[in-house]
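Quick note: the coordinates plus some simple rules give every number you see, no bench work behind them. Just so it is clear, the model here is predicted, and its values are computed rather than measured. Cβ atoms are built from the backbone, for glycine too; each structure is taken alone.
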Structure I
Amino acid sequence: METVTKGIFINGLWEVKERSYALRAPYDGKVLANISKADAGDVDRAIAGAHRAFETMRKLPAHQRSRILQQAALQLRERKEEAALLLSQEAGKPIRTARAEIERTITTYEFAAEEAKRINGETIPMDAAPGGEGRLGFTWREPIGTVVAICPFNFPFNLVAHKLGPAIAAGNTVVLKPAEQTPLSALFMAELFQKAGLPDGALQVITGSGRELGDALVEDERVKKITFTGSSEVGKQIKAKAGLRKVTLELGSNSGLIIEPDVPIDKIIPRCVEGAFSFAGQVCISLQRIYVHESIYKPFAEQFIAKTEQLKVGDPSDELTDLSAMIHEREMHRIDSWVQEAVEAGATIGCGGRREGSVYLPTVLLHVKREMSVSCREVFAPVVSIVPYKELDEAIEMVNDSVYGLNVGIYTQHLNKAFHAAREIQAGGVIVNDIPTFRVDHMPYGGVKESGYGREGIKYAVQEMTELKFVSIKTQF
């Protein structure tokens, strides 16, 4: 059967480019499609089209923007199994995990449809200041313009939704650059939005090499906002090039979890294992560092390893698979070198520590030191470290000893310890009595330090994608 070539989506039309690349499934290497490679000229046309379409989008009433988002969510619900299979193939995500992502994506667009009707301002008591008498003051929010959205491979439906949803809800236009490994999800959603009635040009989808297209996407002055999810290194480059334009950056992490001695460990082990190894650890808030009080360290480590060894690895299309292929061969080489480096420096392998075909086995490391790459850098792989501590403040200090600060979790039955940790932990989110991998799609989400800049979560992203305008009316002459 001839392999289909997928085109880019510009101004409501599909364009197949002369240059393309073969998109292969991470698990078995099967060619899924040929993907068009856009160039800088295509980016210019896409931004120009989005800039023109903004005149239409900014005038769309809230109920129409809401209806478009509702219709996209409805169509995705009707085709959710098709979408899950596509996601499982191109990302190597186990099918059960893929279905969960599609459900979350539907919810995210539904939240966006609701928020489209909630964009409001406030009245200002002008006479609170001398000289403000006889004046009415109020604010409203206006769409910012054209948004460039650059998305990663690990949640290609839901992370796209966290950028498209609030942008459309606010009345903006979007130029979307999906990850090279997962473009099919973005193209699938472009089709749904077109059918949902989104005006031509309001969504442009540009596929191809990030290295080739990056500068053209982020340096164009017609772009008023850049929202990026990816590595800290690329995020810093984008921030430097953005100038005075708005930027939201969701970057790296090495999320930690503190487990206090008062917690019944048998009740939390399955959840901790899930947080460490879901989607092969390729999650921004994947559980990477577990700090366990020394009094329960040994039984926790033993039970955690035993549960990890029960995970089923293999074909992502298998309903029973818990963990499948990493996104690329080079990522397996990278993480294997980090694990071996840790072992040579004194760490021990509780389980895993090697690959089987395209799968890196879920790996538990013990006796890990802070300076090891598996501890101080972002693993983004199915590898977790378990480390003992004596006092809560010691654990907090170890959690904070990082260039990252996205989500951190703590399990404790003491309210005062929970609040103490919440105040002292340096992170965008502190999750009490759950893993740091927890996220629902309307909560504020983002990091501090090298984990990012700005906040996602539909309501909060809408604020990031609008400008606040103040109006004063003198009512007395």
Structure II
Amino acid sequence: MTDPAGRRLSAREAVAVVTAGEGFTELSVPAREYAPDGPLAWPGYDDSRARAAERTGEEESVVCGTARVEGTQAVLIAFEFGFLGGSLGERTGDRLESAYAYAREHRLPVVSLVATGGSRMQEGMRALTQLQRVARQSALTREAGLPQIAVLRDPTTGGGWATLGAGADVVLALPAAQVGFAGSRVRPSDADPTAYTAESQVAAGAADAVVPPAELRPVLGRWLRLLTNPSKEPAPTPAHLPTPHAPEAARATTNDPQPLPTTGWEAVERARSPRRPRAEAYLDTYFTHRTPIRGDRSGGTDPGMLCGFGERAGRTVAYAAQCGTATRPAGYRTATRLIRLADRLGIPVLTLVDTPGAANDAEAERQGAGAAIADLFTTVATARTPITTLLIGEGGSGGALALAAPGNTWATPDSYFSVIAPELAAAILKRPEERVRATADDLRVRPQDLVELGVVRGIVRAATGT
């Protein structure tokens, strides 16, 4: 984050950007007493700190306080890179611990404006252990059901990235910011510098979005509203789940605008039709606005799984939606991440099922497809927050069922659910190709079959005027 002349903004200037310069109240923390030149008696350390204080006007590398960001009160942690590279020492740890404790006491979200080179060498291992201290405070705050948002400034490296940055619930980054565990002076000489950028971290699923400085305050404000304003209602129900109309050409010529399929194969064909509504249409119909999260925090993304939080009737609902493609391991892990966060914050979840199944190529296996699906099954099964599922297209085997809420899954007329695709079932049973259609009937995949079998609760049709 820089000014028009390219100068890196100070901690307080960064705070002013996200608060519009209003109402920042700094938290008071008693100063730790150091022996001369710190815990290691590092020659010249006292002088280095004195020069840093004179240059920046700060007594330490972080400034902590409270302020409103677009109307939401939050605890702000802002790093001062001009103070010894924004490094973490024992006094930094004191301030961070105090900020987190204040957030829990007053039930406030935490926003970290990170710009750090890592742990402070002049304090040795005493400095490095502050990462454990920060990790514990972050974990306690997570257990308290309070959201944490990180804004990655330039640079964000070392332990600051590995705790306050990557450990946040939502990670935003400024354009071209240097982001990575290895700082520029310690990485291999032949390392690709583009791998250590905000853009690369978003592409790898380690951060959610790159946000230009001019948009940072409204984007941060929207996230704070979404994560601190859960719906007081239970999970969405069909009566409150408006579904988009299918295009006229996709409807059967009948008095019923959404007739149910008469055969299993018709159900399959309708679910696979490119003309029926897809996840984007459902989400746009349901939410006033929505903000996505991106990536599985394990190096992967899947554009075929849309996850995020949206506003419905002034309240927040989380969503995880398949887009009709084979879901990759990163997609399952991203959905798991989304549902766990929503569960912790008490936010109801809407899932949209639409996939021919889990990706089954060799790379998907190498990326841990089985473990990713298993983790999602467990997360959905154990979630305390209400989850509602709408089957909007293909329900292909376990790769679809993993996203479905037990006992609270509904279906549209343009959908089917099957233990296996009819073509594959026929192949396994050594039936000829001409028996595929009959196999679809045998599998009882139609929406009305699913209701009779007790797999789904009911059929949701497009409401007039939605």
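Structure summary
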| quantity | calculated |
| --- | --- |
| Answer label among I, II for the case where relative contact order in percent (Cα under 8 Å, 6 or more apart), calculated from the coordinates, equals 11 | II |
| FRET efficiency 1/(1 + (r/R0)^6) of positions 48 and 96 (r between Cβ atoms, R0 = 35 Å, to 0.05) from the coordinates reads 0.95; which among I, II | II |
| Test item: helix-only ellipticity at 222 nm (-39500 (n - 2.57) for each DSSP H run of 4 or more, over all residues; to 500) calculated as -10000, pick one of I, II | II |
| Which entry (I, II) yields the derived value 22, 14, 7 for semi-axes √(5λ) of the Cα gyration tensor in Å, for residues 72-135 alone | II |
| Origin of the value 39, 30, 19, where semi-axes √(5λ) of the Cα gyration tensor in Å was derived from one of I, II | I |
| For 60, 48, 30 (Cα extents along the principal axes in Å, for residues 216-447 alone, calculated) the corresponding structure among I, II | II |
